[in-house]
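What follows is a set of structures for review.
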Structure 1
Amino acid sequence: MIYYLKCFDKVICLKLCCTVSDLLQFWLKRFCPNIMICEGVNNKCSTTYDFMIEFIESQKNSYKYEKNCLRLYGKLIDNVSYVAKLVTQCFQKLLIEDNILIIPSSCVSKGQNGILIIGDFWQGKTSVAINMTKKYGVDLLADNYVAIKDGFIIGTTSYISIRKEDVDQNLQEIYSVNDRYFYENHSIDIKKVKIVGFLLPYINDGDNNIHIISKEESTWYLYQKFSRLLCGETILFDGMLPSPVFLNKHNSQKILNIVRTLLMNNNIKYTSTSMEKIVEEGFELLSTKEVAI
């Protein structure tokens, strides 16, 4: 099976050794913002491509990478989500040349303002974003990955993952995986959403530590988050094989320039306190600036 995958103006040809279920398309849309998926040769995507990923069935797990061609050797079954994450990583390798970053973050917006809720896995980014939408009626743009360029949010993933305890029965369920439900993401016009700040939440009812992180610390924190995909975040074959690393001096400098530009007028607000207080602080950060487009 051959897929042509398009993200912004970049195209990846994905060659698989067998037909896979619709879950591949689900995971691709879950990890990669604004992805367009076409099967076979006769499709809307160009058959000229910038990168090729070929999956070759093998008992031994390995890969070979040479000049925008990555060949994976292993078993595709039970590895569909890993392949989808790898595709996102390869798109980031291509898109960094256009100063586009795909970053792990939840995102909410109010009018033309947007804030990125950043942090590690299971830190409460999605829960904070959902609670902001419930209390203040702001828009939930993303819970997993967003694409940014020139200080604007330019893309979001197509599905939002919500823990079962946060489920709103009025939403149309798409998938149920473990303790999470996945829903269609009906984003507003993100072309007009400008980043006006970053929220770093730690849900801790026994604390009340709220402060702005210094520019220097913020720079290296965001650099580490924004370079994650290029550093080989993907672990292939159920942890048996790390993915390639595409981070180099050239890409590092690009990321640092993007981070420093973002931090010229924006701050990271650190909040280690109760969920209610974090939500209030996030809304205050979202409401501080009026953006002229």
Structure 2
Amino acid sequence: MRWTADVPIRSNRSVTPDELLATFHQQIRLRDRDAESAHVVERDGLVHRNYPGDPAQRGAMIESPEGLGGDPEPAIEAQRQFFAGRGQTVEWKTYSYDEPADLGPRLERAGFQAEEVEALVLGDLAVLAGLPEVVPEGLRLRAITAPDLPAVAAFQDGVWGPGSSWVTEKHFAELAADLGHMQGCLVERVEDGLVVTASWVRLTPDTDFCGLWGGSTLETYRRQGLYRASVGHRARLALARGARYVRVDASPRSRPILQRLGLHQVATTTPYVLHG
């Protein structure tokens, strides 16, 4: 699927997947709105990159939303050398419609390692607002607050393996900095406070989008509607703050759920990581 120039979306009809992708590309990718506010944001020719000033910190990102021109190799090599020189791990976030079409293999030849493919899912946020927040007896859904950090971090490491909780710590830092920008919710066991699912919604500044992140659930609590309940909770938070559209980088498990709820897969996204 191709992106086009900025497409005005009329409010009196449903938006099409092509229009959603074009708006996402224009509002977020071309304007570097995925970059965290504390990051250095730079353009190096056709390459967009952002990274923490401290090379020891994680989260450095590269994108090439305008393609890489007729000779991609020098641009790829320049980024490899730049981040290798900093000793900083970086992710080149690719989308299935990026040019050149063989960008992935070119990145692998330069030493980047492909990670799990995810679906880029977009849609009208309002279609999610009616989802009930009902969870099974013995569980409760509530907002994440600062004292929840140890429990949510332990949950994250338990689901994704030791060391994964740095993502949770990053989300908590965003939450502490601006309650209007980032909010989270969790489902916990009433009897002992065990976190069984945790998720986040991030408003993308100066755009019509919010992003839904996380939503993993402990295996023994899956297929009980916890993901749907957390999606509805986060959708209502984002609508109240003025968001119009929703974006999810969806796993193979969550993608079909989101599509059944009325969202659209418009592309896939694959991270290619160069370790510092």
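Coordinate-derived values only; no laboratory data. This is a predicted model, so every value here is computed, not measured. Cβ atoms are built from the backbone, for glycine too; each structure is taken alone.
Out of 1, 2, choose the structure whose coordinates give FRET efficiency 1/(1 + (r/R0)^6) of positions 158 and 222 (r between Cβ atoms, R0 = 25 Å, to 0.05) equal to 0.50 when calculated. Value 0.50 for FRET efficiency 1/(1 + (r/R0)^6) of positions 158 and 222 (r between Cβ atoms, R0 = 25 Å, to 0.05) corresponds to 1 out of 1, 2. Comparison across structures 1, 2 (criterion: relative contact order in percent (Cα under 8 Å, 6 or more apart)) gives the highest value for 2.
Structures 1, 2 were shown, and mean projected area of the Cα convex hull in nm² at 15.7 was computed from 1.
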